[in-house]
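Take a look at these structures.
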Structure 1
Amino acid sequence: MSAIWSIVRRELAGYFATPVAYVFIVVFLLLTGIFTFYLGNFFQRGQADLLAFFNFHPWLYLFLVPAIAMRLWSEEHKAGTTELLLTLPLPAYAAVIGKFLAGWIFIGIALLLTLPIWLTVNWLGSPDNGVIVAGYLGSFLMAGGFLAIGACFSGMTSNQVIAFVLSVVTCFLFIVAGVPIVLDLFTGWAPEALVSTVASLSFVSHFQGIVKGVIDLRDLVYFASMIVLWLIANGIVVELRKG
């Protein structure tokens with residue numbers, strides 16, 4: 001654990017030592033406000049909830065989280081410091097987990113800075129704050145899933161642009177997996193079990209359940225499984241590169 005937290009501190013310091021962290025936070029908060037108040041019609045809906053805020057998070061994370069993840073390993077590869085990092089007296093999985101946790105904590109900080117929206121809805125009405133807490137939990141877990149995917153592709157290449165594009169495409173596929181237009185491609189010729197499996201891979205369907213205040217164990221297991229599986233893949237990629 002000490003090795004993991006050493007990596008976490010190193011990575012977090014790296015975020016805030018450059019303008020990347022501040023640019024990400026400003027863009028995230030700006031887009032969140034635009035989507036919530038303009039596209040989501042927060043005031044026009046006349047309802048004391050944050051659905052207008054959370055409904056756009058999958059699409060915000062689709063581009064912003066891969067932008068954070070693409071530098072996790074690609075920057076190390078390009079600078080030639082990957083070999084140095086992996087020769088330190090710590091296992092490869094500690095580096096993988098440490099880099100992931102640093103990125104996840106950073107995203108969590110950006111998410112916490114949206115709390116004024118929560119205070120606003122409490123000032124305007126009497127929302128169900130338990131549902132809002134569930135929404136923040138679901139958003140944080142979904143961001144972790146996106147980040148794990150991006151970290152895996154970042155470990156494959158030293159080109160951050162390639163890592164970003166591959167991450168965005170993969171995350172997009174997981175977002176639209178449960179959309180009817182995608183399921184219609186399988187309906188009619190594929191077994192029902194396959195159609196159900198494709199639908200169950202959707203980030204949005206699992207996220208929407210949590211946002212509505214229903215914390216289903218299946219949704220938690222889904223996000224946890226996505227994070228763990230992609231981190232395992234990331235570890236394999238790092239080990240292969242080390243070899």
Structure 2
Amino acid sequence: MNPVIETILNHRSIRHFEDKQLTDEQIHTIVKCAQAASTSSYMQAYSIIGIKDIEKKKKLAEIAGNQAYVEHNGHLFIFCADLHRHEVAGEMEQVDVSTSLESTEKFMVALIDATLAAQNAALAAESMGLGICYIGGIRNNSEQVSELLKLPNRVIPLFALTVGYPAKMSGQKPRLPLTHIYHEEVYEQDQGHYKQLLNEYNETISQYYKERTKGEREDTWTGQMVNMLKVPKRMYMKEFVQKKGLDIK
């Protein structure tokens with residue numbers, strides 16, 4: 001097993017960081033690694049906003065549900081879907097590209113490009129001995145985040161990435177069985193087998209929580225998912241995305 005695979009398989013979310021800031025060299029290396037990710041048709045349809053200012057971190061932490069590690073970390077990266085520069089390119093070339101920029105396809109391209117870049121950044125950080133945690137909570141109020149970061153039209157904040165020196169190592173949550181994720185030729189058709197694998201996974205997860213909390217929690221994965229999904233969240237998102245000039249047609 002090579003060091004790259006070891007780094008990938010050793011991933012866990014870190015939520016406690018030392019009070020030590022990343023250097024500019026570390027930040028720039030992480031961003032360059034993000035830029036090295038694959039991008040659809042060379043569009044590079046994303047931007048990354050780096051946050052050092054403690055007051056901005058504090059505000060973003062509040063928006064994200066008062067998650068302390070959004071405020072206290074080595075550096076905070078905000079990944080955005082960005083089609084603004086493509087609109088500017090259209091203006092420079094005197095071509096109307098608005099119909100393409102407002103399509104679901106280009107919206108998906110921006111989401112995918114940003115996500116690929118973010119995962120490269122995360123792996124780069126972890127390979128440097130740093131810890132990371134993705135933060136979807138900034139979408140609790142995307143309008144407020146956009147105003148705070150002065151994001152132009154056709155740019156939307158997707159998620160944050162906290163990076164820093166781990167003060168406390170987290171345990172690794174067991175992932176779904178490989179056969180539940182990887183299907184050959186066609187999607188698994190046997191629902192009985194499908195549910196059997198989920199039941200086995202539920203037992204694994206329940207045991208994980210039981211050991212981690214000394215018996216205080218015994219959650220199952222399917223139970224967690226249903227509890228989360230039964231109450232719709234962030235239902236404003238479609239209206240916000242369209243207001244920002246993406247995914248209209």
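A value of 2.3 was derived for distance in nm of label points 7 Å out along Cα→Cβ at positions 216 and 232; which structure in 1, 2 was it taken from? Considering all the candidates, the number was obtained from 1.
Which one of 1, 2 has P(r) over Cα pairs in 10 Å bins from 0, in percent, as calculated from the coordinates, equal to 7, 30, 33, 21, 8, 1? Please report the intermediate quantities before stating the final value.
Details: 1: 7, 30, 33, 21, 8, 1; 2: 7, 24, 32, 27, 9, 1, 0.
This value belongs to structure 1.
If distance in nm of label points 7 Å out along Cα→Cβ at positions 48 and 192 is calculated from each of 1, 2, which structure is the one that comes out at 5.0? Working shown, then result.
Values: 1: 4.3; 2: 5.0.
Answer by label: 2.
helix-only ellipticity at 222 nm (-39500 (n - 2.57) for each DSSP H run of 4 or more, over all residues; to 500) was computed and gave -14500; which structure, 1, 2, did it come from? Only one of 1, 2 returns -14500 for helix-only ellipticity at 222 nm (-39500 (n - 2.57) for each DSSP H run of 4 or more, over all residues; to 500), namely 2. Suppose FRET efficiency 1/(1 + (r/R0)^6) of positions 152 and 224 (r between Cβ atoms, R0 = 30 Å, to 0.05) works out to 1.00; of 1, 2, which structure was it derived from? Derived from 1, not from the others.
Taken together, the values in this text are just the output of simple stated rules run on the coordinates, not laboratory data. Being a predicted model, the structure only gives us computed values, none of them experimental. Cβ atoms are built from the backbone, for glycine too; each structure is taken alone.
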